[in-house]
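Listed after this line are the structures, all set down as structure tokens.
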Structure 1
Amino acid sequence: MSISAADYFRAKLRCEIDVMEVAESEPGSLVVVDTRRQSSWDHGHIPGAVHIPTAQIPAAARDLVPADSQVVVYSWGPGCNGSTFAALAFAELGYAVKEMIGGIEYWVRNGLPVETAEGTVQSKPDALVTAHTS
């Protein structure tokens, strides 16, 4: 079965969300899930995110994420498809899920806060990837 380019891109956009849309979303409207391994989570993650490594989603999601949630998953960045596998796992469990394009890399490059063991840190936005100014 073949679909048109327009149908493909419409479907793709229904399944993706960019970092600024996540950052500017209404508090509590999304459950943001970091799908990376523990050491990556410890290195830094989006404040308020839930940590469920991709391989653990089938077993842990129902205990950590309410079934009626709008889930947003992320991993490292554009060079990593971990969040695609995670989005598929949530979708197969029946969750409404979107993949945050750009991952934590573009979150940081947009100058958004990152929670670390030392506290919350924030970098200057990279003018090459965002028009956002802090």
Structure 2
Amino acid sequence: MALHPQAAIEATAALPGIPRDADGPVFREPWEAHAFAMALALHARGLFSWKEWAETLAGEIRRAQARGDPDSGDTYYQHWLATLERLISAKGVAGAKTLRRYRDAWDHAADRTPHGSPIELKPEDFSG
């Protein structure tokens, strides 16, 4: 998923907590960049405002801290992903059951994929 540079700049301006360097947002793992890009795409389609996103993300971080998250920055994009799922569900785009089905399929696909190879979803990944 390609990041549009202007959209990334706007997101980092609207959401000051995004890990970044002088060139923009930084990601430790490819999935973090994908989660970031998904949020940009859904925002561009009008699913949520950056204000709504920031409020939902702050709530996710507070809940994680209450569960013992050390808030060291290592889990930032886990909160980002949880925020995506919460908003997607709240807006009726996909319910918890559908999100769980896809999460399980991705886990299955990752388990069968050799390290270093791209993960590809196949129909059998959805069968359990």
Structure 3
Amino acid sequence: MSDDKNLTVVLGASPNPSRYAYLAAERLQNHDKPFKLVSIKKGELFGESFLDLRDRPAIENVHTVTLYIGAPRLTEWLDYILSLTPVRIIFNPGTENMALAKAAESQGIEVVFGCTLVMLGTGQY
């Protein structure tokens, strides 16, 4: 891993504590992993304000994009996600968009079909 690429983007962040995206942000915080929260929702978690997905915010040093947007809706954001030039993309359950996965692989981005919560909990992150 390149040392300057250490940031995780939680795409589809949620201020709702019962959502997996919230739990992922909480666990990233607990594991001292730097992150940015990107969503169409407004909010703040753990001192990080949500960035508006519709603005397609430029974010540097992205190592991982972890997805919490349903697979059918990801196609709209495909170009934006790839523009972040992450090292890997984690497709959490329900986000498995094969067009995005193939486009990412063609650009040398690691594609993981898994669960961020499990990966963090088992030291595989």
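For the reader, a short list of remarks on this structure follows.
- With distance in nm of label points 7 Å out along Cα→Cβ at positions 46 and 102 derived as 3.5, matching label from 1, 2, 3: 3
- Label whose coordinates, when helix-only ellipticity at 222 nm (-39500 (n - 2.57) for each DSSP H run of 4 or more, over all residues; to 500) is calculated, return -7500 (choices 1, 2, 3): 3
- Which entry (1, 2, 3) yields the derived value 15.4, 44 for Rg and Dmax of the Cα atoms in Å: 2
Coordinate-derived values only; no laboratory data. Nothing here was measured: the structure is a model prediction, and the numbers come from that model. Cβ atoms are built from the backbone, for glycine too; each structure is taken alone.
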